[in-house]
Structure I
Amino acid sequence: MMRWLGWLGLVGFTLLSLWLLLHFEHSPIPLVTEAVTVPDYTLKNFTTLNMTEEGVIKNKISAEVMVHNNKGDTVLTAPTLVFYKEGQANWYMASEQGTISADGNHVWLLGHANLWQPDENQVKRIEILSKDMHIEVDKRFGETQAPSIIRTVTTQTAGVGMRVFMATQQVELLSQVRGYYAR
């Protein structure tokens, strides 16, 4: 009798274990597949120059703090980007935060962005206020989908979405354009 109770208990335990395995889904702990972004190095008062083969400056990027991460991207605090034409500063851009792609050709000016072009006396001839600008450095092209304001001494034009062609000195507002002109 004792022997039958032992076997019956073992069979019952096996059936209960099998039932538990079939009715409760096994959820393995997922392994981390993406590497964590870790800073490789950090620089304060960072400045880099990009020059032509002849040694003429094309552009300059400065920032209060630059953090380079292990994926190759660079995060900037208070960045300033300056484009040069024939060795003279032609366009200035500044924002609260920024990011540079690993290849260095794409710059994102994040937060409030201020772009301006100086005249011969270094006074702002044209000023553009916007947010979250994407700049293609090699093409000297910028764009945003955010509301933007273009100011000169006598005009103010506002719109939503904008393209800036710095090489040809053209600015396009894409929608909801409103303007003000004073003599």
Structure II
Amino acid sequence: MLYIMRHGITSWNERHKMQGRTDIPLNDRGREMARKAREEYSNIHFDVCYSSPLIRALETAEIVLENRNVPIITDDRLIEMSFGEYEGLANSFQIPDCPINVIFQNPELYTHSIGGAETFEQLFQRTGDFLEEIVKPQLDIGRDILIVGHGAMNCSIIAGIKKLPIEQFWSVGIEQCKIMRIL
């Protein structure tokens, strides 16, 4: 089985700031969410966990899997989508004509980098490579895998597996510290 989880909440999530690859840690509320998830998902078997190397995802994985003999392996391909110069921007939807909003409001129109942000093509390439090289061979031998990541990165994995059109990219979002079974 393949499961995916989004990290717990951070101070930037609470302030509606774009995080992207900016390495913001969980806040106390995020750590509490992860502890609750540990209890909620204690009966799900995992052979291995792959995590984004960003501290908010890695710390979530460590809390959720505390006292379980599940290795946590970081992989740079699971890092969040880069939002370039817009990382740290708060409440972008309240800024009329903010260019980065196209990623969220009309993903099909986001065809080239804006302000150094990663493109969907780049995001799908790296997460697709991860699935093909790491996940698929392990699923083929019956291993249960947990991926702990981020909003956009998780959506790319789910949309890629389900072969969703880019217009539906954000429709598969996962709440923070919730697990979705994909395969």
Structure III
Amino acid sequence: MFIQGAGTGAREADVELARSLVAELGDEFSVDFPTMPDEENPDYERWRPAIGDAIARATAPVVVVGHSLGGYFLVRYLSSEEVEPPIAAVCIIAAPFPSSDAAWVFEGFELPDRFGERLPRGAAVLLYASEDDDIIPFAHRDLYAAAIPGALTRTTFGGHQLGNDLAMVADDIRRIVS
């Protein structure tokens, strides 16, 4: 499952990421790319049911991937809700970290206390960020890593969209589910 980012044109931009993931994973995997509601005015409470529905219709092994604000919403969902089926891996790409600096302080932009310990048990957590991302500061990845015990960090390139190349993410997914 791939959850898009937010903002005007986010789905259109993230189609290329989803296509890359599909191509890199090949026929062995099915990738669900649900449309998130009102991407121009993202709100967790509006996205929550869509995320839950996508997880519920997934078949094992379930791997969830979230890009940008979609990654943040995914972490928030997984640390707040009971999920079925079990999650094998959580891949978070270029996600903003709440209250990390003045530019990222918004009402309602928060995570549950000790969220990293509340993520699905047994799920591998992988955090990806590009040093040349001009939208989400690279340091946000390390803030997630500090809060999520055992999270694996990956440094990518290609800006916020990772050059529309998710080969590294696909390699990690294949390694985890094999």
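Nothing in this text is a laboratory measurement; each read-out follows from the coordinates by a stated rule. Remember, it's a predicted structure, so these values are computed and weren't measured experimentally. Cβ atoms are built from the backbone, for glycine too; each structure is taken alone.
Structures compared: I, II, III; top value of Rg/Rh (Cα atoms, Kirkwood Rh), for residues 10-89 alone, i.e. the largest, recorded for I. Looking at relative contact order in percent (Cα under 8 Å, 6 or more apart), point out which structure of I, II, III has the largest value. When relative contact order in percent (Cα under 8 Å, 6 or more apart) is computed for each of I, II, III, structure II gives the biggest number. One of I, II, III was used to compute distance in nm of label points 7 Å out along Cα→Cβ at positions 130 and 146, and the answer was 1.6. Which one was it? Comparing all candidates, it corresponds to II.
Match the computed value 0.90 of FRET efficiency 1/(1 + (r/R0)^6) of positions 18 and 138 (r between Cβ atoms, R0 = 35 Å, to 0.05) to one of the structures I, II, III, and report its label.
The value was obtained from structure III.
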